[in-house]
Every structure is written in C-alpha cells, then in structure tokens.
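Enquirer: Each in structure tokens, the structures are laid out below.
None of the figures in this text is laboratory data; all of them are computed from the coordinates on show. These numbers come from a predicted model, not from an experiment. Cβ atoms are built from the backbone, for glycine too; each structure is taken alone.
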Structure 1
Amino acid sequence: MGLNRSTIGALVSELAGLGAVHEHRPEADPSRPATAGRPSLRVVPAADRVQVLAADIAVDRIVVALIGLGGTVVTRRRRRRTIGPASSGPAQVLAVLGEMFDAVLADRDPGVEVVGIGVAVPGVVRSRDGLVRFAPNLGWVDVPLGEMLRDRFGHLPSRVGNDADLGLLAEHRRGAARGIDDVVFLAGDVGVGGGMVLGGRPLIGAGGYAGELGHMMIRPDGRRCRCGAHGCWETEIGLPAVLRALGLPEDTGSEGLSEALARVEPGSTVLDDVGRHLGLGMASIVNLVNPRLFIVGGLLREVYPLIEDVARSALAEAALVAPGEQVRIDVPLLGGDASLVGASELAWSDLLADPTAVLGAGTAPGRGTVPRRRA
C-alpha cells in the first residue's frame with residue numbers, strides 16, 4: 001500500500017475500535033524458521049460484528065441472507081414462489097422480502113450491526129437509483145425498486161443491481177475470477193443475463209444497462225422472447241428451452257430441474273441443441289470482447305457439465321482462432337450464491353467508502369431491524 005508500519009498500525013487500530021476487524025496472533029508454524037522480533041498480528045474482517053442484508057430475487061424463488069464483512073454467509077432463508085404476475089408484483093415481492101428479512105434478523109447474534117441492504121434482480125437496472133427499467137420475466141416495467149426499498153427500510157442504505165452484474169462482482173472479488181482482468185459472467189435462469197469486466201473494470205454502459213447478453217438475436221426466425229423480440233439467445237438456452245428439451249412442464253422450478261438433470265444418462269443427446277446454441281452465442285461474445293474467462297452461472301451451471309463438449313465444439317467452430325484459444329470456461333466458485341454474495345458486495349459500498357461515518361456513531365436506535373410498511 002506504500003504506507004509505513006506505524007500508519008498501517010494506526011489505521012488497523014481505528015478499524016478494530018469501530019468493530020470492523022479483529023486482530024489475532026498467528027499460530028506458530030514449526031516448519032518455518034524462527035525470526036527475530038514479534039510477529040505481526042493477523043487482521044481479518046469482523047463477520048460476526050458487522051453484517052448486511054442481501055436478497056436474490058429470481059422468477060421462481062427469493063433467497064435472502066445475512067452476510068458478514070468478508071463475504072461469509074451467516075444465515076439465510078429461501079422461499080419458492082409460483083411463477084406468474086399475481087406473485088411477482090413489486091408490492092408482493094417487497095412484502096415477502098420484509099418477512100424474510102425479519103426471519104434472518106431474528107437469528108442474528110447480540111451485538112451485530114446491520115449496515116445496509118443489497119438486492120439482485122433479473123432485469124435492466126438503472127445504476128444511479130435502482131429503477132428497474134425492464135424485467136420481462138417478472139413482468140416489471142419502470143419499477144422504482146430502489147425508492148421502494150428506501151421508503152420501507154429507510155434507516156438502512158439500500159442498493160439494487162442486475163443479478164448477472166452482481167454475480168460477476170462476487171466472482172471477481174471472491175470466486176473463480178479473482179486476479180483475472182477480462183471476464184464474462186453468464187447468468188442463465190428463466191432469462192439470461194450477463195456481466196463483463198474488461199481490463200479490470202466493469203463494463204457498465206451509459207445508464208448501467210450494459211450486459212444484456214440474453215437478448216442478442218441469435219435466431220431471427222426463432223421463438224418470441226418475453227422482451228417482445230424473436231430469436232433472443234435466452235429463448236434457446238434459458239430455463240424454458242432446457243425444460244422443453246427434457247420434456248418437462250413450463251412451471252417446473254429449479255428443484256424439479258435439478259432432479260431431472262440428475263436422471264440424464266451420460267452420452268445423452270437430449271440437450272445438444274441447448275449446448276450448440278450456448279457455444280454459438282459464447283463465440284460471438286468471445287470474438288467481440290476477447291475474455292480470458294467465461295463463467296457459466298445460474299441454473300445453467302447445472303446444465304453445463306451435460307453439454308460441455310457440444311458447447312465447446314460450437315464455440316471452436318464459430319470463434320476466431322486467436323480469441324478462441326485464449327478463453328477458459330468455468331462455473332462459479334460461489335455456486336448458486338454468486339448473485340446473493342454480489343448483492344452483499346453492493347450493500348457494503350457505504351461502509352467501504354467511509355467506515356468511520358457508518359460505524360463511528362455506534363448502533364442507532366432501531367438499527368438492524370426491518371420496520372413495517374409506513375402508512
């Protein structure tokens with residue numbers, strides 16, 4: 001960091017006094033020779049002291065968690081929802097979030113300070129205020145989710161982001177993409193979204209809308225997408241396409257899909273069409289941005305091992321040789337928690353920017369509880 005030892009010591013002492021970090025004496029390592037002087041203390045984030053609320057809203061489920069500083073998932077709740085407008089309206093979703101936040105907060109240890117809320121949604125989100133411009137698989141258009149969160153949970157800073165962007169954020173900081181500067185993250189669930197880090201910086205776009213990879217047109221004469229266009233990539237590789245290939249009903253949720261995938265025999269060609277379209281779409285992205293790593297996340301991470309050979313073959317067929325030979329394909333190291341952990345990373349923004357301002361005044365009255373809807 002370019003700072004001297006005494007400055008580092010003073011900064012760490014301040015963070016420890018705020019409750020943001022713990023200091024520990026390192027365990028002696030008998031395999032290493034003894035050195036003169038006292039060994040430096042080990043400094044770790046205080047996951048047991050400072051936490052945030054995170055939520056991952058999907059079409060057929062909501063997952064919420066308390067996540068400690070450093071990315072530790074402390075406690076969580078998961079609720080499956082029936083797919084459809086009656087259960088996906090913003091007011092209904094917000095009511096469920098409040099109940100689930102109450103449940104995880106009831107499990108927290110005494111003395112824990114909750115300092116923010118982060119929410120991941122499968123839609124186009126305006127970064128500056130959390131307005132969900134378009135979430136076709138939820139049926140949302142211009143939903144002021146950030147404002148609604150601030151109205152209901154006003155004592156806690158609230159931030160909203162696209163699920164794929166947040167999945168990438170988590171994997172880049174804590175998962176498979178650590179130390180890699182050029183990464184594409186694909187979140188394949190009912191819909192398909194994407195996030196990109198290029199040259200070590202997230203690709204955000206003018207309004208925060210970049211990365212809607214699922215709406216690349218890959219088959220102009222294809223099925224109608226929920227966005228209104230025909231032949232979008234998500235119509236060929238999203239959950240409905242996988243369910244069609246497996247002969248399952250449209251309302252099959254993630255649990256049912258997992259069970260069906262476990263029954264697919266090795267060598268089966270039932271999902272080959274999904275694999276081919278996955279590889280062709282990836283090839284277009286590889287040709288465009290030349291990533292070092294392509295992460296296949298969401299429910300597609302469970303499908304990918306069954307279609308890997310077909311997808312890689314299609315990618316090699318359609319990608320230019322130079323960028324094609326540089327890319328590696330992997331699944332999220334954080335598994336199904338990538339977007340959830342990413343939402344927590346968003347919630348840490350204020351604390352990381354100024355820990356003294358957030359923690360210096362101590363726990364405010366009522367902090368860390370979720371109030372009921374205001375009249």
Structure 2
Amino acid sequence: MLLRVDFNVPIKDGRIQDDTRIREALPTVEDLMGRGARVILMTHLGRPDGQVDEAARTTPLAARLGELLERPVKHVDDCVGPAAEAAVNAMRDGDILMLENVRFHPGETRNDPVFAKQLASLGDLYVNDAFGTAHRAHASTAGIAQFLPAVAGLLMEREIATLGRIMTDPPHPLVAIIGGSKISTKIGVLKSLMQRVDRLCIGGAMACTFLKAKGLEMGRSLVEEDQLDVARSLLSSSGQGGGTLVLPLDAVVAPEARPGVPVETVGVDAVPPDMKVLDVGAMTVERFLQTCDGAAAVVWNGPLGVYEVAPFDRGTDALAQGLAGSDAETIIGGGDLVAALQKQHLAERMSFVSTGGGATLEFLEGRTLPGIAALNDRNDA
C-alpha cells in the first residue's frame with residue numbers, strides 16, 4: 001500500500017519545529033494499519049532539486065511518526081531501486097516503512113512516467129493523503145495514479161469536502177479574510193471569493209495596494225503598482241451583486257520590519273512618507289471581528305502583518321483570539337497562518353485547519369488540482 005503524505009514540515013538543526021502535518025495524517029495511517037496493510041510512506045521535504053541533500057532526509061519524519069504511533073517506523077535511504085525493493089519485500093502485515101525524499105530524484109518534479117512506474121512497482125494500491133501537494137503534477141502525486149488503483153486518504157477527503165462545500169454550497173452569511181503580501185498571487189482567489197462571500201476583508205501588505213488604488217499614500221509600504229487597476233476593478237465591484245470589500249482602518253507602521261524598531265499606529269489616511277505599513281491596528285481587528293459577527297462561516301487565509309517579526313504579529317494574534325471564540329464555523333486556509341495559530345495554541349479551537357498552502361488557494365480559486373484530478377480520473381475509469 002503506497003501512501004503519499006505531505007510531511008514537508010519545518011526542520012531546524014535536525015529537529016522538527018511543527019509536526020501538524022504529520023499528526024493530521026495519523027487517522028489514515030492508523031486506519032490502514034488496522035486493516036493489516038503494509039504501509040509504504042512517500043513524501044517530499046524541502047526543495048533538493050533532484051539531488052541528495054543530507055538536510056532534507058526523511059529520517060526525522062519516520063522517527064517522529066513512530067513516536068506518535070508508539071511503534072517503530074522503518075526507514076530506507078532511497079525511494080526506488082534495490083534498497084527500497086528489499087525493504088518493501090521484508091515487510092509484514094501492519095508494518096510501516098518510510099521511503100527517502102522523493103525529490104532526491106529529478107523524475108519526481110518532472111512527473112517522469114518511468115520514475116512514477118518505479119514508485120508504483122513497490123505497491124498494489126495508491127492512497128493520496130497529501131492535499132498540501134495536490135496542486136503539483138508530480139510523479140508521486142499524479143503520475144503514479146496511472147499505474148495503480150488510486151483513492152483518496154481520510155485527510156484528503158476531509159479537505160475536499162470542507163473546502164468544496166465553500167465552492168459549491170457556501171453557508172451564508174459567509175465572510176472571507178485574506179491576508180498576505182501580494183495581490184498578484186491571489187487575484188484568482190479574490191475574484192472567486194467575491195462571487196461567493198457576503199463580505200471580504202483584506203489585510204496584509206496587499207491591503208496597501210487597495211488603499212493606494214483609493215488614492216491614499218502608503219509611504220514606503222509594499223505596493224504593487226502593476227496591480228492597481230486590478231484593485232480598482234475589485235473595489236468598483238464591491239457590493240454590486242457579489243461580496244462587499246472591507247479594508248483596514250488603521251495600520252502599525254515602522255521604518256523596517258525588525259525587532260526593536262520604534263512603531264506607531266496611524267490611520268490608513270495618515271501613513272508617514274518614510275514609514276512602512278507592517279501590520280493592522282486594533283481598530284482594524286475590531287472592524288474585521290464585527291464583520292464576522294453573525295456569520296455562518298469565516299474563511300481565513302494569510303496573516304494580517306509581518307507576523308514572523310514581533311510586534312507585527314499582534315494583529316494576526318488578536319484576530320485569531322477573537323475568531324477562536326466565535327460561534328461561526330472557522331475554516332483556516334493553511335500555509336503561513338497555521339504557524340501563527342500554533343504559536344498561540346489556537347489551531348485546535350478552529351473548526352477546520354487546512355494542511356494546504358498553495359493547494360488551498362488554488363482550490364478556492366476553482367482550479368483543477370492535478371493530485372485530485374488523477375484520483376477522479378481513476379474513479380471514472
């Protein structure tokens with residue numbers, strides 16, 4: 001049983017910093033073990049670009065999974081070839097084996113059918129539980145499904161069901177909160193959500209482009225000049241049969257995003273020319289929370305400021321604390337935002353936390369994700 005998981009977790013000095021993605025895959029792993037399956041795990045880690053990178057070996061992932069399962073997880077130093085084949089042949093019912101990083105082979109990201117067939121030869125059934133990589137047409141996420149019966153794992157099913165409901169049968173009132181730095185990477189999802197939500201709150205540096213499009217000066221803040229027309233178009237469509245845009249009222253500004261720099265909070269119409277907008281202020285957090293009052297569901301993707309650097313994490317933290325006590329269904333769109341929630345131990349107080357980053361955004365944009373399409377193709381066959 002070949003199980004594709006997304007254990008691409010942050011590792012520093014050989015130590016896992018956040019094991020959320022490993023823990024989220026436990027139900028599928030345990031279900032397969034309970035059925036007596038010989039579970040062969042495939043994952044990528046980092047971007048080794050088709051070369052062996054000692055810092056990107058999956059050995060710590062196998063060790064952590066073994067701790068969580070309270071049973072040994074064997075590891076092999078390749079994902080195809082004689083060593084992998086020998087390790088698989090030595091397995092017994094209920095055993096778990098983790099293969100080495102699939103991205104150590106250039107055939108993975110090229111979706112090379114020869115490499116995909118090599119992977120497929122190790123098992124008799126393919127289970128894809130890696131929603132976080134479903135937007136990649138790689139050998140272990142899409143190509144392998146051409147050679148084996150292919151089905152979705154429990155985590156993949158839950159992601160598709162929860163996010164799919166927002167796309168096909170959204171609850172109302174529905175509020176979306178989108179943060180992050182650039183409109184250019186989120187144009188599709190912004191336009192898609194405007195057709196589905198009742199209110200769309202914009203935070204992060206991308207809000208600066210919207211505010212500049214309204215004629216406000218943003219000092220030295222990140223503004224995408226080539227996206228001003230897009231921002232104006234979205235502003236003009238606000239409330240015209242679709243969602244209503246809600247922009248920040250105030251901003252935390254500083255010369256640079258560095259610890260210890262002097263900061264001040266100003267209205268969005270009073271950003272000093274020598275300052276950068278690096279977070280939203282308390283008035284904006286309150287406005288966003290008021291916007292969420294009475295909502296049936298809230299979808300949130302992307303932090304509201306440069307949350308990696310204190311004190312520019314306060315806006316994101318405050319909004320998370322407010323939403324954690326909300327009566328609304330809270331759907332968190334994965335990526336960088338999950339780390340911010342984990343820091344406050346608030347992830348478990350949200351209704352659903354997606355394990356995807358780019359995959360979540362592309363799904364909410366309405367794109368076809370190759371990793372899901374490959375499963376659908378097999379089910380339709």
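Enquirer: Compute mean count of other Cβ atoms within 10 Å over residues 139-146 for each of 1, 2 and report the one that scores greatest.
Expert: Working: 1: 17.9; 2: 26.1.
Checked 1, 2; max of mean count of other Cβ atoms within 10 Å over residues 139-146 sits with 2.
Enquirer: Let me ask something else. Looking at structures 1, 2, which one was mean count of other Cβ atoms within 10 Å over residues 187-194 calculated from, given that it came out as 28.4? Intermediate values should be presented prior to the final figure.
Expert: Details: 1: 28.4; 2: 19.5.
That value comes from structure 1.
Enquirer: Just checking, which of 1, 2 has the largest value of distance in nm of label points 7 Å out along Cα→Cβ at positions 275 and 299? Present the calculation step by step, with values, prior to reporting the outcome.
Expert: On the way: 1: 2.0; 2: 3.4.
If we compare distance in nm of label points 7 Å out along Cα→Cβ at positions 275 and 299 over 1, 2, the biggest value is for 2.
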